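Participant: Structures are listed in the sections that come next.
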Structure 1
Amino acid sequence: MTRSLLPLLMFTACGPKKEVAPAPPPVGWHAEEGWKGQCYFPPDFDELESTGGISARKMARQKALEEQLTQWRGQRQDGVEFVSSLADDVETVLLGRPEQIEAVSRKNLELCKQVMGAGAPLDEWSAWLRALPDKLTAGECLVPFTYTLFDYLEITGGWQLSVPLCAGNTAEIVATQADRYRITQGGDWMNVTGQPGVPPEDYPCTKEGCVPGMLIGRFVTEDGVEEIFPIGVTTTYTAPRHGTLSISINDNTWYDNTWYKSGGLEDHTGITISPPGAE
């Protein structure tokens with residue numbers, strides 16, 4: 001009887017062992033064996049939201065940003081320190097785009113591991129941080145047109161003003177009509193509507209609606225595409241893409257342009273650029 005139980009006991013004793021559950025990934029400051037310093041390990045943001053709600057996720061984002069900033073600014077005394085303006089610029093961008101903190105913290109951990117674990121120089125980490133603000137804001141328009149601008153028209157130079165417009169922004173451009181000038185010595189006096197005639201080929205605006213001496217506009221997109229259009233006394237322009245708006249008169253020489261004078265007073269055309277309906 002004893003002999004027959006022995007194989008069973010041996011089989012039971014040598015049976016498969018229970019698998020030990022792997023340790024959960026670290027969260028917070030942590031260093032593996034042999035590292036020269038610690039890196040910040042961000043939490044699993046999806047899991048945090050599933051257990052604690054969106055507020056827990058938002059709090060974890062803020063903490064991750066604050067912890068990384070201490071290292072970027074050299075406050076952890078671990079040999080890592082970047083130019084203070086880099087950390088400030090990244091912080092400013094991320095505070096306005098907190099959802100981006102999650103991906104940034106994961107990439108930051110990857111670069112930190114290369115430095116702390118593999119002994120890599122700080123060059124790649126620094127270059128990534130320097131490029132981060134432009135990368136995170138690529139395609140965004142940071143200066144929407146929401147204000148009113150007033151200036152006087154220059155007739156002795158080329159394009160003036162550089163008004164930023166976001167794609168879809170509409171600018172209403174209005175000029176005073178009573179003020180007069182001429183664009184050739186001894187020529188006719190005119191206002192911003194210009195003088196009748198076909199503009200020479202070397203004038204800035206030769207498209208339909210443009211005449212010599214009239215007020216014209218130019219819009220240049222961020223990638224350099226230019227559009228020139230007639231304005232006259234007033235027009236509205238809607239930006240097709242992000243870019244800048246400028247104004248000028250339709251002329252190709254400036255030295256002989258003069259304002260009308262009467263009784264010691266000299267005319268000066270006023271220009272107002274504002275969103276439609278602005279007071």
Structure 2
Amino acid sequence: MDYETEYDNRARVPNHPDIVADWIARSARLRGDVPAADLGIPYGPSGRQVLDILWPDTHRQAPVVLFFHGGYWQRQHPREVSFVAQGCLAHGVAVALAGYDLAPHVPVGNIIAQARGAAVCLHHRIKRRMVVSGHSAGGHLAAALTATRWHDIDVRGADDMVTAGLGLSGVYELEPLVSTRLNEALRLNDAEARRLSPAFWPVPAGRTFSAYVGAEESAEFRRQSRDLAAAWTAQGVAADSVEVPGANHFTIVNELADPASPMVARLVALANAAEAGATLAA
């Protein structure tokens with residue numbers, strides 16, 4: 001298996017700069033049009049550890065999805081992908097977008113810890129359970145948070161503060177990256193890569209996860225989603241894998257901006273289910 005080729009999404013999608021430029025433009029427009037927004041909420045000491053919460057109305061009482069951007073843990077900013085909130089907002093669901101420090105400045109283990117910190121901060125702010133989502137590296141973080149035992153992190157909050165996750169083109173096993181150029185920044189060895197791979201983690205009872213992937217993506221990305229769903233299903237988790245016809249590693253993200261997409265319907269359903277336990281004494 002040529003992992004270098006399998007995980008080089010930029011080479012597989014030569015027009016990715018145009019796609020990302022479109023994301024940035026759409027994101028700026030959405031932030032200007034959204035009924036209510038809480039921007040730049042700090043959850044940690046660094047400038048990238050911030051949350052943007054986009055609300056469907058001014059009451060700020062909606063179900064909430066926490067979203068993590070992609071970029072192989074070493075690129076992008078949450079403001080570049082604000083547009084992903086559009087589909088959920090149309091159905092009355094808020095979206096919080098979390099930033100995090102990037103490799104090689106911090107290791108992947110620290111990024112997971114920061115993502116958990118973002119969830120804890122958001123939980124205590126909204127006093128609600130939430131659903132997590134993310135694209136590529138963000139899909140990895142969404143899976144990691146779905147598998148987290150929260151009382152190990154924060155005894156003040158709900159142990160099920162994250163009830164479910166939805167990953168887009170996630171990297172749930174990190175070991176294949178060790179031999180690629182991506183590892184120049186990630187600096188993983190085989191043992192650390194496996195330790196940080198949520199595909200191999202135990203998952204608390206009652207969690208749900210959907211792993212979406214583009215049908216036009218590499219064989220490895222499609223395998224990653226299938227294998228995560230299979231491994232977690234074997235534990236008794238309600239997990240599934242869904243291929244999106246015609247979508248590649250970048251265009252799959254556009255599904256989240258379409259209020260009529262099946263992916264948005266799934267995410268909204270998960271968020272509404274989390275809202276069944278809505279207000280918490282946190």
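Participant: Among the shown structures 1, 2, from which was the value 24.0 of mean count of other Cβ atoms within 10 Å over residues 78-85 calculated? Kindly include the intermediate steps, with their values, before the conclusion.
Facilitator: Working: 1: 14.4; 2: 24.0.
Derived from the structure labelled 2.
Participant: To test your reading of the models, identify which of 1, 2 gives 0.20 for FRET efficiency 1/(1 + (r/R0)^6) of positions 30 and 238 (r between Cβ atoms, R0 = 25 Å, to 0.05) when calculated.
Facilitator: Numbers: 1: 0.00; 2: 0.20.
Only one of 1, 2 returns 0.20 for FRET efficiency 1/(1 + (r/R0)^6) of positions 30 and 238 (r between Cβ atoms, R0 = 25 Å, to 0.05), namely 2.
Participant: While we're here: Given a computed value of 24.8 for Kirkwood radius over Cα pairs in Å, which structure among 1, 2 does it belong to? Spell out each step's value before the answer.
Facilitator: Working: 1: 24.8; 2: 18.4.
Computed on structure 1.
Participant: semi-axes √(5λ) of the Cα gyration tensor in Å, for residues 22-61 alone was computed and gave 20, 16, 5; which structure, 1, 2, did it come from?
Facilitator: On the way: 1: 25, 12, 5; 2: 20, 16, 5.
It traces back to 2.
Participant: Output the label of whichever structure in 1, 2 has the greatest value of distance in nm of label points 7 Å out along Cα→Cβ at positions 54 and 182.
Facilitator: Working: 1: 6.7; 2: 2.5.
The structure with the largest value is 1.
None of the figures in this text is laboratory data; all of them are computed from the coordinates on show. Quick caveat, the model's predicted, so the values are computed rather than measured. Cβ atoms are built from the backbone, for glycine too; each structure is taken alone.
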